[in-house]
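Each structure below is given as structure tokens.
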Structure P
Amino acid sequence: MERQRKYSRRTALWAGVSAAAAAGGLAGGRWYAEQQAHGDGTFEAADRSQILAPTALHQTTVPQSFAFDDSRGDIYAVQLAQGGLRLPGEPYRLSSAEREKRGDLCVTRLSAGGRPSGHMFLRGFGHGVSLGVEPSASGALLWTESQADPATGYGRAVTRFPFRDGAVLDSDHPGLRHHRPVPGSLANQPSVDMAARRVMVSYWTVPAYGRRQQWYAVYAMADFLAGRYEPLHTVPQRGRGAAETFQGCVLYGDRVYQLAGNPYTRASGANPAVSGGNTRVTAIGLSGGPVPAPRRITVAGDLAYREPEGLAVRLAGGPRLCVGFATGSSRARMLAIHSCGRA
């Protein structure tokens, strides 16, 4: 069993959360204030550079999403905890199916060059479809889904906490604050836009009659943290077909970008490598209007296994829209990140 540090009431961690958040508004805000305003959030498709070569994370499971700490150059990636682990307080080694149903995650921190520099486990949080990073003076604050639904393993709330290398954090830790901006909604997944200090939450509603509907709600970060859940914008998911697999989302400028797609199939299947794959990004305007046709993403076409997993904006060096791909063998998945557009 790996030796892990577990958050407890006795740790000094949570005594410093407010201070870390306040410092984030100063240190992180100062860095972002030096960046150019992001205008309307349009990305040109000409940039197709590699951001991260295929890299192993702390676990061997499929990466789910990633985000950048642009003030330090770090990359954070989240994945489901793998089967066969026995973490502190657990009576036996849980299977991968048990981990998924419980919503147990692992976050890996990587340097800009792809060197692993830390990890932490999150128990009972969700599926990890989206991840946000808020820099602070003392380190990164992570935004994730939380309070996993025991029926689905997906989060029903949003929370924020400091990254701590080697720690195991439970969703019911008393130091966590869980935000439920839309009570009763399902699959809450956050993204943060540090250039404008906004929070976006993707969520699903299930009406008494009718089909499930996915929504994107945007909030001022300060209001959201204060529990004032009055959205600046709320838009329905559009532009993605019912048969397409949702793989992540991110907010930038006046647009929500959503990712969809599947791994390659065999040559005789519906999504062979020779086709370039079915990975697509759709841009949804926050003020309404027509949704442009989804843009097909063909970067990293030579990956033997290529499943889109996560969408993020990298601000350092000029804003870039970046897509993550799970790659590698079925027993040892890795993460590759490529830019698919520059602002």
Structure Q
Amino acid sequence: MAWPAGSSNNVSDPVPPSTTIITSPQGHRKAVQSLRTPLSSYGRRVRYCVLEFDDLLDSSSVDARSWDQIARIIQQNYALFAGFVVLHGTDSLAYTSSALSFMLQNLAKPVILTGAQAPMMMLQSDAHDNLLGSLVIAGHFAIPEVCLYFNFKLLRGNRATKVATDDFDGFASPNMLPLATVGSSRTHVRWNLVLRRKTAELRNGEEEKLEVQSELDTAPVACLRVFPGMTAQMVDLFLHTEGLRGLILETFGSGNTPGGPDSPFTRVLADAVSRGIVIVNVSQCLSGSVSSIYAPAMTLQRAGVTFGQDMTTEAALTKLAYLLAQPGAEVEGVAEKMSVDIKGELTERTGTFFEHP
């Protein structure tokens, strides 16, 4: 969903104008009738068009090809609209919002993903509020980010994670405040948190063109959750999966795993790093960051494991896939960038957590 930039919102228009949109990577075009929201508290209406994909997927079946399709449709219609709203199932919604945040380069318009915990046809559904809230924000506020809107909160797309299976407050951003919250009459935007357009600055008076990193693929990366009693043999088998290039290791607390510096567990991880597999340490905890404050985490760091700071698993996985897909990507460079903020996905640590007196 999107709304045309500069379109007329005149209430006296007898018939809403139609717009021709591009519906496929091959450039197929389709004329669609535009719709218009009721008057908002800001005295404006949002005019928008609807595009439905021919092949609809359950969100549990979404993959990198789906992300590419969404990104390409946005790119092909970018000049026609001032913003985009993507309706998406909730199961993999945070993965898609994270992936798009890395794939869409030089983004200067809002891209808002939303969904619902209950179908729209049900009497008690959050679908209406989530859809209208997304349209209102996209139609009134120039937030140049990929975002996720749910339950009256606008979250940065690569900071969001699903926290409930059926509660209307189904998504959270544990390590960052919402970009905006919607009330009954006004929307409060935390502009100090909104990303500045570092890569979309004006050049010679013109914005840089929207680019899409289309080679992103999650097939060479994987997630592994540490648990009590996990053996080095299990991890070693996993790390010898054919084609594996990167691993998100979900660790205890602030980044800890079983064993010490010379343990089989640590040796297996160090061996994988020496073979060119990028291993990224993220916490199993909902909030907080990994750090080397405790000996087990320090051992991982010395073994060559990269620290993912306070990234969500969704952001870490899609970021790793994105970096590995870059032309000429080198292991050392990818590992280094996994600890560096590139799209607002993590909080960089500049101070020391603990030091001896």
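Bear in mind that the values in this text are calculations on the coordinates, not laboratory data. Keep in mind that what you see is a predicted model, and the values were worked out from it rather than measured. Cβ atoms are built from the backbone, for glycine too; each structure is taken alone.
Taking relative contact order in percent (Cα under 8 Å, 6 or more apart) as the criterion, which structure among P, Q has the greatest value?
Of structures P, Q, the maximum of relative contact order in percent (Cα under 8 Å, 6 or more apart) occurs in P.
Work out which structure the value 172 belongs to, where volume of the Cα convex hull per residue in Å³ was derived from one of P, Q. All intermediate terms of the calculation are to be shown ahead of the outcome.
Values: P: 137; Q: 172.
So the calculation was done on Q.
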Across P, Q, distance in nm of label points 7 Å out along Cα→Cβ at positions 50 and 330 reaches its greatest value in structure Q
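For helix-only ellipticity at 222 nm (-39500 (n - 2.57) for each DSSP H run of 4 or more, over all residues; to 500), the calculated result is -1500, so let me know which of P, Q that is.
Values: P: -1500; Q: -7000.
Derived from P, not from the others.
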From the coordinates of one of P, Q, distance in nm of label points 7 Å out along Cα→Cβ at positions 42 and 282 came out at 3.2; that one is structure Q
Across P, Q, mean count of other Cβ atoms within 10 Å over residues 170-177 reaches its greatest value in structure Q
